[in-house]
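Participant: Just below sit the structures, each encoded as structure tokens.
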Structure 1
Amino acid sequence: MPFVIVPAEAFRLTRGELQYHFTESLKPGKHKRGFCAQCGSRLTGAESDAPSSIVGILAGSLDDPSWFRPQMDIFASDAQPWDHMDPAIPKYEQYPPQR
């Protein structure tokens, strides 16, 4: 699922509120995913309560997603045979290397 990563302090919800669901992560901690409290649509992921954390905003939830350009494919090892990923962008079996 395509998403835009931003620093947590740069993320601001302009309407409504998020409800969260937590699942196990391959990294220490848990995945924190945000859903619209009214309709249940998934809006965020890749969140953490750790300092200097990030928020992944699902590109399809943006008011104008037309500017979105994928930079990498992560968890390519889980891709389905019908998922034709762009061969021009980097692929990572799981998480990309830390910078």
Structure 2
Amino acid sequence: MYYVYILASARNGTFYVGVTNDILRRIHEHREGLIPGFTKKYGIKMLAYYEIHDSIEAAILREKSIKRWTRQKKMHAIEAMNPDWHDLYASLHA
């Protein structure tokens, strides 16, 4: 499985869109600041949204598509999946 995800610094905060084959590991890396760059610099740690894909090709195409979305469209996608803007990271451990 492959995941496309949106991290946020806070509700309506700064967004980051990424793709991974191990969402638990990757989000942990973001949360702990283990990855230098954009998410570490801006404190973007909350998993606000994710999708599951069967192939890396599909996941990368979707990631590229989401990155082109307007901020408003990203917010609508987050609120459709996660209306209360909970950090979804904990729910992945369930």
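Participant: Among the shown structures 1, 2, from which was the value -12000 of helix-only ellipticity at 222 nm (-39500 (n - 2.57) for each DSSP H run of 4 or more, over all residues; to 500) calculated?
Facilitator: Details: 1: 0; 2: -12000.
Answer for the origin of the read-out: 2.
Participant: Work out the source of 0.93 here, i.e. which of 1, 2 gives that when Rg/Rh (Cα atoms, Kirkwood Rh) is computed. Don't skip to the end; give the middle numbers.
Facilitator: Numbers: 1: 0.96; 2: 0.93.
Value 0.93 for Rg/Rh (Cα atoms, Kirkwood Rh) corresponds to 2 out of 1, 2.
Participant: Please state which of the structures 1, 2 yields 34 when relative contact order in percent (Cα under 8 Å, 6 or more apart) is computed from it.
Facilitator: Working: 1: 23; 2: 34.
Of the options listed, only 2 reproduces it.
Participant: A value of 33, 31, 19 was computed for Cα extents along the principal axes in Å, for residues 25-72 alone; which of 1, 2 is the source structure? Mind showing how you got there, number by number?
Facilitator: Working: 1: 33, 31, 19; 2: 28, 26, 17.
Going label by label, the one that fits is 1.
Participant: Figure out for me which of the structures 1, 2 the number 4.1 belongs to, where distance in nm of label points 7 Å out along Cα→Cβ at positions 33 and 57 was derived from the coordinates. Each step should come with its number before you reach the end.
Facilitator: Numbers: 1: 2.0; 2: 4.1.
Answer by label: 2.
Quick note: the coordinates plus some simple rules give every number you see, no bench work behind them. Just so you know, these numbers come straight off a predicted model, no measurement behind them. Cβ atoms are built from the backbone, for glycine too; each structure is taken alone.
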